[in-house]
Every structure is written in C-alpha cells, then in structure tokens.
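J.: Okay, got some structures for you below.
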Structure 1
C-alpha cells in the first residue's frame, strides 16, 4: 500500500477501496438528513434564541453548517480556495433555513458527481487555510456537522423535546 506520508492516508489509486465514493456520499447525506430532522424539531423562537452556557443558537450553528458543506465542496470541485464566510445567510425563519438546507443537499449531490476518485487523495487548500487531502476535508465536513448536531441534541433535551435516535439516518 502507498501512503501519503504527510497526512498518513492511502493513495486511492493504488489501494483497493473499502468505501466507495457513492458510499461516502450516502453516509454524509444520511447525517444531513438526521441534522435536518433535528432542526425541524426546534420551536421557531428557540431556533433563533435558545442557548446554553454562551454557546451559539441553533440558527447560528446551522448557518455554519450551511457555510461549510455545499460551498466547500463546490470550492474543492472548482479548485477555488476563497476564504470562509458566513455572509449571504441572513435567513429569518426556520422554514428558510430548511429550504436552503434542501437546496444545498441537491448542490452537494451535483458537485459530488464532479469528483473523480483520484481527487480524494489530492491536497487542497480549503478556504485558503486548511491544506489537506480532499478526503480529509470531507471527513471534517461530516465530523463538524455531527459535533454541532450533538450541541443541538443537548438544546432539544433542555427544551424537553426528544431528539431522533442518532442512528436513524
């Protein structure tokens, strides 16, 4: 097996795959489906105002997730290392957040089709500051979403709302 010594990842062209590109997309979209269900459960007012211990509101956390997933994948496909921004997401209802979520789900699917298998092991400088192989950037997108969804689970429980089971993706 050949490994990229800097990032300790396997060369996707020289190593048999355990998880295919399509498997990874399905996995990511499963997380996105669950996160969407979590967002739906928040009462409108609490989506924009509820916080514990100074953490960001669900709307602010969702803005970050919207600012990373689809825009970052598009940046990878276009090889555009423009800086990270949360501008352009001045959404004022939960319904608008959910509509943007759905729009970006479709954008992720479309941009995913532009990735060739060899792209996953190529280094890309995401947002001009995170220089890692594409696969590592995608893992970050998923892990970041899981992390923030966990925060939203705590919020829902504090509001006496039962969140969906985490394995129901």
Structure 2
C-alpha cells in the first residue's frame, strides 16, 4: 500500500504510451497521507498518499495515489503511467498490455474484410465513391503494367548490350 511504503523501497513505473518502458525507482521519503477531499466531514473518508520517487538521478513527485492501494494509474507530463509497489501487479499490467496488442494484430483480417464490405455499401449508396474506387483500381493496374514494362525494357537493354559491345570491338579491329 502506498501509505505504508518506506524510504528506499522499490517502486515500479510502467510507461504505457508511445515510449513504452519500465523504470524501477526507490521511495525517497516517508509518504504524506491526507484525505482526498478536505471538505468532506461525514461518512467514509478516502485517503491519498503523496510520494517522492528517485529514478536514476531524477526525482519524481507522485501525488494523489490511493493510500490503501499498491497499484495506481496516473499521468506524468500527459503520459499514462502505472505505478506499483508490487512486482507481481506490474507484471500483470505489462502482460495485459501485451495481450491488447496481440488482440489488435489478430483482428487485422476481420477489419480488412469489414473494409471491403463497407466499401461495397458505400459504392451502392454513393455513385461518386464507386467511380473513385474504379479509378483507384485502374491507376493501380496501370502502375503494375508500367513497372512490368520497365522491368522488361531493362532486361532487353541488358541483352542487347553485349551484342553492341561485340560490334564495337569488331569495327575497331577492322579499322
């Protein structure tokens, strides 16, 4: 629990954004625990902990972590970060993120098929869209044909070059 961490205890920071990484830090000082809502007078009071973490040569202040929890989602400089005092909890979070990515990759065929179906619907509903699709297909076919012709011309030039080279040597010998 964040309220009971001690100085020099390890803490894990899993950066979930574009720069995915795991950092291990250490608690710099005793956490500051206080009520989440200072104005609340009656009922169950929720407490939060503010902790200072040392990661390498940097110091990071983490404010408003749920005091009774050992793992929390937070944002630092607009980046989503999971903070945990539990190695098992951070391991589970990383495994969950990995599974999300695997699911996205595995859903590719479904989405490719869906795009084809949606394009067919749009073509039926909107004739201009159908014309654009036909134009795209024709342009792609023309590009393929030009590529093929370029390849064939290249092979033809290579085939003719040795013959031209032989003719030049023969004309030099005759002179």
Structure 3
C-alpha cells in the first residue's frame, strides 16, 4: 500500500517537474524543475528495487549532468532581454494536449482490458551491476558512445555560442 502511494507521489512529481521545465521562462527555474524530475525518477527506480539505476540516476544525472547544465546556464549569463518572446505558446500546449488525449484514452482502454492477477514482470537480477553492464556494453555500446559524443558536441557548441556574443548597435 505504501509503495503504491510512493509511486503515485513520484510519478506526480515527475510529471509536474517536466511541465515546469516546459513552461518556465527562466532557464534556472527550468533547470531546477528538471532536477525535480530526475530525482523523482530515481525514486521510481528505488521502488523497482533497481539499486544501480537508482544510484546512477542520482549521481550521474541529478548530480553531474545538472551541475553541468547549471554551469552552462550561468556561463551564458542570460539576461531577460536575451530570452525570446514565445507567442502562441499556450496554443501549442493546448494543441499538444488535445493530440495526446486520444492516445491516452486508447492506452487506458488497453490497460483496462488486461486480465486481473498478480504478474511478476521484474526478474531477479533487474537493475544489478552485472546485468546492466552486460546489456550496456554488449548490446548498446554504439548508441552509448554516440550519445556521449553528442553531449560533448552540445557542450562545445554552447561554449562557442557564448563566446560569440556581440553587441548589436
């Protein structure tokens, strides 16, 4: 019973943090909302008894990646005048919500038609170091390296763009 309430709490925090990230005009507030989302995802991993994923989510993403994001935001030194005015933002949000409603209703129909009963979907070794390492470095090595290079290129691009900030007269 407690785990069900914890799941609902972490899931709600995750969705609210993601909405805060999307709707926030201030980049630092968006980064803090993103931190809430990452921490609540770590809580969901803890509920799944995935101890390695829980620790990695907290240390790597909520710790190191968020420190990097906050550093870049501070390095860019964005002022209120640098942030573009987003006309029609609420219209896009409403349109996106209306597009997601039929998909959500379809998923609700599918889930409600599933048979009742206790289903064990998590294996004994779920989220352990050996299993995650084998899957990561045997099956997902190339995508893992591509994402690391992509993050490096994004960081270099942010630094280059920050350095080319010229005064418009």
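J.: Assign the value 19.5, calculated as Kirkwood radius over Cα pairs in Å, to the correct structure from 1, 2, 3.
T.: It must be structure 3, since only it matches.
J.: Computing relative contact order in percent (Cα under 8 Å, 6 or more apart) gives 16 for which of 1, 2, 3?
T.: Working through the options, I get structure 2.
Bear in mind that the values in this text are calculations on the coordinates, not laboratory data. This is a predicted model, so every value here is computed, not measured.
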